[in-house]
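J.: Down below are the structures I want you to see.
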Structure I
Amino acid sequence: MNDNYKRADFKKSVSNLALILAEPETAIVRDAAIKRFELCYELAWKSIQEACRAEGLEVCKSPKSCFKQAFQQGWIEDERAFLEMIQKRHLTAHTYNENFAREIYTRLKQYPSAFKSLLEK
């Protein structure tokens, strides 16, 4: 898959995340939003890998190294938000309980703007 496809998939996943976050909160909406966040997160760091490759930069090998490299390149403005995403993504993938789902759902609302900013850069 080339960079244009990854970027297009990333752009579509960010749009889908924003759409689900605009819906009234229910358990189903919350779960769907968390899954859409996970997809955005994965496509974000993989798109950064592809951008590094295209720019002739050292290709990062993990989400954390990719987000740090993107910050150094000026592709990410709010490094802290992306580093927080690493923690939240790890938790969503390995645990599940209702209280945590509500907490993460509340935090998700700030992420589409961070993803959109990355896409613009």
Structure II
Amino acid sequence: MSAEQLAVVLHGAVAGTCADAAAVQLIARHDYFLHQPGFRRIITAGSSFYSGQPVAVIRWRAAIWALEHDLLPCTPSQAAVLQVAASLADEAVPVHLRTVLGGLDSRAIALITTAITAANGS
């Protein structure tokens, strides 16, 4: 499945939940992690019980665990994007903005700003 198709399937699983949708949208628009085999192993996929359509969810805590244990190779800016997305999607995943903001490139800052705005329902 292409990264674009995977993004659509992930979006389908979070429709109607602003923060979850913003997290998935951040990962999809960032356009790095959905191409990485290590990250794809963290995604749980299946079929909807009701419609039979494909569904997929990102296991956010597993993604952060893999990131912290160097199983997801990425730049500091890419890691910060993942940390912010995980924090938006899962209240049990804290993000320390002071730590992550210093390593962001300008594109990542724009993507994160848009995600935070979307998570707020704006």
Structure III
Amino acid sequence: MLLPAVENNRLLALKKKSDFEKLKRFGKRIFLTPWLILNVAKNSEKSMRVGYTISGKVGGAVIRNKLKRWSREIIRQWAKENALGVDVNVVFKPKEVGFYKKLQFSEVLGAWSNNWQKISTIG
């Protein structure tokens, strides 16, 4: 039985360093765009857990939090319809100065929308 990926409208979080390291080492790397990468692997908990890796080089705290907020909402909407037992680490790669400041929600949504099937094949 798959547990819900979203509990009380909140995503389950990856918290342990060892979970992030396992994903990097054994997970499948999916390149959504040159600036957005996912590390994805099945988990034993039968629920979707999500973690974020966003370097300070991406931008200030406001920019990094905005990117996490946008990604969290996109994943939350998708996870309500698709119960997968996977761990996902969302990695935002550093780009030139001002790139993320100019980035629009529609661009992030488009990057995710075009690649959900790649995630589904792992789960």
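Bear in mind these aren't lab numbers, they're just calculated from the coordinates by the rules spelled out. Note that the coordinates shown come from a computational prediction; the quantities given were computed from them, not determined experimentally. Cβ atoms are built from the backbone, for glycine too; each structure is taken alone.
J.: Supply the structure label, taken from I, II, III, corresponding to helix-only ellipticity at 222 nm (-39500 (n - 2.57) for each DSSP H run of 4 or more, over all residues; to 500) with the calculated value -26500.
T.: On the way: I: -26500; II: -17000; III: -12500.
The read-out comes from structure I.
J.: Right, another one. Computing distance in nm of label points 7 Å out along Cα→Cβ at positions 52 and 108 for each of I, II, III, which one ends up highest? Before the final figure, lay out each step's value.
T.: Details: I: 2.8; II: 4.3; III: 0.7.
Looking at the calculated values, the largest one is II.
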